[in-house]
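Trainee: There are structures below to look over.
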Structure P
Amino acid sequence: MRFRNLDLNLLVALEALLDELSVTKAANRLHLSQAATSNALTRLRDYFGDDLLVRVGRKMMMTDRARVIHAEVRDVLRQIDRRVLAAPEFHPEEQQRTITIMTSDVASVVFMASISRRIAALAPGIVFNIRPIAHPPHVYLEQGRMDFLLIPRQYTSPTHPMQELYREPFACLLWKDSALAKAELTADAYLASQHVTLEIGQMAKVPADRNLIEQTHGMLRSAVMVNSFTAVPWMIVGTDRIGTVPESLASQAAGILPLVVKPLPFDVPENRLVLQWGKFAEEDACLKWVRQIICERPLDTLHGN
């Protein structure tokens, strides 16, 4: 189909090319051959009278015209998807859909596990695809790759709607037979101990709680570094190490492993979990329904109810 002499199918290719800055990656995303995707780029260049993508060194970069077009094309495609193609009526039990959510391993275990069970009972055709946090998260909303972000407040974007779900403090996990578990955990003892620390993702990002502790009180001594919160409890058993994790995970781990939970010996801002969705997903009936389920009684969900 053409609109003002433009094959509208090329708009989907244009978004992928400008998102990925690579013909190969765009082809994979579009499930097309590289030759077909390269041909689409040629046709787009002819239509717009602009190179759109130019090679700078070993990378492809957008031209000024492409940067202007990029956001507009993305918004148009999101609106078509949410406002034109969405079914006019919504029946949860009839849905056959995959919902993509970017979130942490902690939220997956202590929050989304319960949510997935609740939704499965009402809409068994809805499948959750839960992905790890990548930076910056909001780009994945804008590109339509994620339906929801379920992330700490500091990682959200002010340009998309959101709702805070709950707040919880951080807590310390210790092996029940360690010397630290049998005494008061003071600030000095905490800082003098060895820790299981977390570094997240390919960029080895340090979580906010550790950043705040180290900026205020000094560097922690890492005995083991892991890439997920849920690995922390297993590295503590049989040692004198300390693990600092969200309180919900600490309580869950202590119910399974021979661990005890103690409060941090100094104040650290609470972990604030927020649900965020794309601004063009507001009227998507299925996503709106899922959003309502997620936001309903979040503290009950956190405690497994």
Structure Q
Amino acid sequence: MSATDAPPLIHRQTLGKLEITRIVEVDEPFLTPQQMFAEATPAALAPHLEWLLPKALCPTTGKLILPVQTYVIRTPHHVALVDTCIGNHKAFAGFKRWANREDDTWLRRLAAAGISPEQVDYVFCTHLHLDHCGWHTRLENGRWVPTFPNAQYLFAAEEFAYAEGRARSGEDPVFAQNVLPVIAAGRGVLVAQDFVLDDTLWLESTPGHTPGHVSVHLQSQGLQGVVTGDLIHSPLQCHHPEWNFIYDDNPALACRTRRAFLERHADANTLVLASHFPSPSIGHFVRRDQAFEYRYLAP
């Protein structure tokens, strides 16, 4: 079955009065463990193979399986998206399979979940890498326009400045294609890294992967949840919080942030909406010896 024929891949979860819908764009092998984490040698990986295979580690390619996905949060008052995946027609010099896509699967899955672009009130962005902001815009008559015409796009100011600097130096086209058109349309809002929308949604500063990286905290009826973004990429990092993703901007800071995040949310029994953990991606951090493990909710 081709991507364009793919059925809707969505997963719904409730948190108090909040309805959370997971919209997957791609779910496939990404990189080998050692390509992602320098410390993930065959010897270091061996104790984990039993639980990694086959859901988290592809037995055919030897690569870790990473979904790219959006979390839709319906509150009593708003419809909010957290991150918008890869998008179409985007130039990207990094991961080649993400460049110049022509696949509307994500939009069709969003529609299958009962959400039209016009209904979205807020777009939260954990950080400004392509696989988290690609559908911020779409190409219309040769121009980039906001995909969500009525939404406020919330950008952490420090992350915005970092991405703008990378764009100015010619490192990355993402800012010009996915962010500037939103600002030009008057839909972008720069906010602090601890921005609070209301008593159900707010930002949690989680720097290291990028300087202005944020996670998105959810709360309803005394229950807590959080969308991780890229402060953690794989459940392997629960067992080894010291393992940094090869593309973390500040590895030492990323490690400290990740360890503190795991400590805090394991203690709070937070519902963890992991951005790149294998499907179904939703679960809880729990303590295990001197580290942690990830326990998935039933799919």
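Trainee: Can you tell which of P, Q yields -5000 when helix-only ellipticity at 222 nm (-39500 (n - 2.57) for each DSSP H run of 4 or more, over all residues; to 500) is derived from it?
Mentor: Of the options listed, only Q reproduces it.
Trainee: Right, something else. When you work out relative contact order in percent (Cα under 8 Å, 6 or more apart) for each of the structures P, Q, which one comes out largest?
Mentor: P
Trainee: Sticking with this one: To which of P, Q does the computed value -0.59, -0.90, -1.23 (log10 I(q)/I(0) by the Debye sum over Cα atoms at q = 0.09, 0.12, 0.16 Å⁻¹) belong?
Mentor: P
Trainee: Say we calculate percent of Cα pairs over 21 Å apart, for residues 130-209 alone for every structure; which of P, Q gives the highest result?
Mentor: If we compare percent of Cα pairs over 21 Å apart, for residues 130-209 alone over P, Q, the biggest value is for P.
No lab work stands behind these numbers, since they all come straight from the coordinates. Keep in mind that this is a model prediction, so the values were computed, not measured.
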